[in-house]
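These notes open a run of structures that come right after.
Readers should treat all values here as calculations from the given coordinates under stated rules, not as data from a laboratory. Not measured: the values here are computed from a predicted model.
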Structure I
Amino acid sequence: MTAYIVLNGFPPGSVPESAAVYLWAIRDSVAVWGVTMDVDGIDQIHGGGTYHAWQGPLWDPGILVDVVIGVRTSPVKVSYVLLRNVLIEQSA
């Protein structure tokens, strides 16, 4: 599985270039893929950026998973987003 995310930094600068971005994909509450995302690019003007992760599990296309995204902006601050029922679109 491969994952791509785009973060919108609002207000601009709220997601620093040094931010660590994590992703957890949770299947049926028993299988979890946890990964630190790689940065593709940072939007210097609007903030945020694009991130990806590779080499995830080979889960069947068409299943739904819950996704948690964590953004560490300082040693003591991590913000989380929960996305429920995200569709796995294809498998390699």
Structure II
Amino acid sequence: MDNKPFVNVVPFGLCTSLANPATAGLTAAALGVLTPGPCIPAITAPWMPGASKTMIANFPALTDNSQCMCSFGGVVQVKVAGSVQTQVN
């Protein structure tokens, strides 16, 4: 459920989707020549699929196959799955 734009999914790279207002504006200013704009994550649904057996706070953990859709038409996916969490007592 860590799919909140600008909290869990931060902007990254350039976006080539004309559904992204930044890309559309830059492309219009360039007289129709596609001009990528800054990434503005527009995530509205949870990551899918999650791990079948590993749960974190009662939700499936993310895996190498996890991805979520951006409403501008892109796909956000896990690049490197797995992190080590250490608890110090």
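Descriptive notes on the structure:
- Among I, II, structure where Cα extents along the principal axes in Å as derived comes to 59, 26, 18: II
- Each of I, II could give relative contact order in percent (Cα under 8 Å, 6 or more apart), but the derived value 24 comes from II.
- Read-out helix-only ellipticity at 222 nm (-39500 (n - 2.57) for each DSSP H run of 4 or more, over all residues; to 500), computed value 0, structure in I, II: I
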